[in-house]
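The numbers here are math on the coordinates, done by the rules we state, and not lab data. If you're wondering where the values come from, they're calculated on a predicted model, not measured in any experiment. Cβ atoms are built from the backbone, for glycine too; each structure is taken alone.
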Structure 1
Amino acid sequence: MALVAVGLFSSFALVLPSRELSLGSLSFSLTGRELLGLILLGLTCTGVEAVLRTRPAVADQPQESAGLHWILPATLTVVAWALLNRSATAQIKTMGIVTTGVMLALLIIGEYYATNLKGHGRALVQLLLQLVAYLLATLLYEALRLPSGLTTALLVAVASAALSLRLICDEQCPLRRGWPFALGSGASLGLASWLLTLQTAGTLLSSLALVVLLYMLVGLVRHWLLGNLTRRLVIEYVAVGLAALLLLLSYAR
């Protein structure tokens, strides 16, 4: 937590040199702040892995499945890195960094106990993590708004696929079954993001609309993978989702 907090502070307080990188015939410039952001992302993932691997329940999981626990802490780090850069005052940035450290600790604790608790305790922790996932999705979609609609759509697709993996896959829905649906969910939300940029909706309303679509897709896919998807559930998800989207779009006019 301390290293991530120091890294976030350094990305705002220090002027870091840019780097020219090349991949074959492609070359691009990477600012010092962007490079530090990538380092923080990797640090968060390796830190979560180091903590969770002390639990036998996680240590016995395949490496690719255990990596699902990285997604929410990594998303929080990306959200903090992106949104705090838009803050004007040092006080707000400092408060944001402290809040990020506390939330990151709570997230790792939640992931820790979600793999160890049984019964109602585990169900409660998993429910709280799902709620946090949708909150982080809202903030992440807000942070990914860029001048280029196609670039935003690509970033939204990648982020949505990762969040869909975390929300769909668990012991009941293994990664080998869920990843094609997560990719499909990401592609659908990337397309929806591009379509929303053609509207006059504000970024917050667009982010909320994407979260509603994420909730619908993830819910339907998960119930289908569990084998308990019924016509009644489909109608409920579609009706609630369409009502929420119509309400949001009505505010955008």
Structure 2
Amino acid sequence: MTINEIFPNPTVKKVIFQIRFPNLFYIENKIGELQMKIMEVFPKSSLIFRKQLLFADIGPKAKIEDIDLEKTKGAKIWKFESEKDFELNILTDSLDITSKHHKTYNLEGGDKFREIIEYVLEKFFEIIPIPVVKRIGLRYIDECPIPSKDNSTFKSYYNSVFPLERFDLTNADAMNFRTVFKIREYFLIYAESLQKKENEYKLILDFDGFANDISPENCLPVLDELHEIINEEYTKTIKEPVYNFMRQPKESGE
């Protein structure tokens, strides 16, 4: 089943796109040029240093100067933000775009996540050509309602993989399931978890689709395939009450 409507109250809370590539030391010299190319859409920028922690048992006879401190240096992250809550992060070996205010991947009537991805990749590959994308991924994280924490209500909302016949939801404080499986030449990490958030239980659905060793010009077609796979698994999991929940007006302040 394909979802062909934009919901005012979607369950999706975060969508992440990422490509990984061989470590390119010259990226730092190209960031300024890339910034000028994307400034119209991503006007806010910052440089973040992500530090790495070192845990070392050096023993009583070892000296601190014997430790290779080069390995403890942090990574530089060039961060760019749009006015529409899209966040772009670039490292020397990866690029990711996050949407925390998701509207639609490619449907008319909303800010299309695919268009943002296409825009960024076009500018990026123009300035930083790479022969192969080691990994391309698309991840959706959904927070889904559980109006009543009992088996009957839960089953009416979800086609879940939880073993409810053995472990009654009423008595469960947490549940987790995770699997990695192959669909044609692609992979999907599918995860379900029962979590308590702000004194309210929710079903967290986590779909992480990815493919390996992709040519840059094939990124968008592969991305479309990954989106279809995730969409199919999502629609297999939710039932009509969840659609009704998403069609309700979003509460003010959210």
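Out of 1, 2, choose the structure whose coordinates give helix-only ellipticity at 222 nm (-39500 (n - 2.57) for each DSSP H run of 4 or more, over all residues; to 500) equal to -26000 when calculated.
Label of the source structure: 1.
Out of 1, 2, which has the highest value for Cα Rg over 2.2 N^0.38 Å, for residues 44-139 alone?
Once Cα Rg over 2.2 N^0.38 Å, for residues 44-139 alone is worked out for each structure, 2 has the highest.
Given 4.0 as the derived value for distance in nm of label points 7 Å out along Cα→Cβ at positions 84 and 228, which of the supplied structures 1, 2 does it correspond to? The partial results should precede the final answer.
On the way: 1: 4.0; 2: 2.4.
Computing distance in nm of label points 7 Å out along Cα→Cβ at positions 84 and 228 on every structure in 1, 2 gives 4.0 only for 1.
Where is mean count of other Cβ atoms within 10 Å over residues 12-19 largest, in which of 1, 2? Mind dumping the intermediate values first?
Working: 1: 10.8; 2: 19.9.
Of structures 1, 2, the maximum of mean count of other Cβ atoms within 10 Å over residues 12-19 occurs in 2.
Using the calculated result 15 for relative contact order in percent (Cα under 8 Å, 6 or more apart), pick out the matching structure from 1, 2. List each step's numbers first, then the result.
Working: 1: 15; 2: 25.
Attributed to the structure labelled 1.
18.5 is what came out when mean projected area of the Cα convex hull in nm² was calculated for one structure; which of 1, 2 is it? Intermediate results must be reported in sequence, preceding the final value.
Values: 1: 15.5; 2: 18.5.
Value 18.5 for mean projected area of the Cα convex hull in nm² corresponds to 2 out of 1, 2.
Taking distance in nm of label points 7 Å out along Cα→Cβ at positions 172 and 196 from the coordinates of each of 1, 2, which one would give 2.8?
Values: 1: 2.8; 2: 1.5.
Answer by label: 1.
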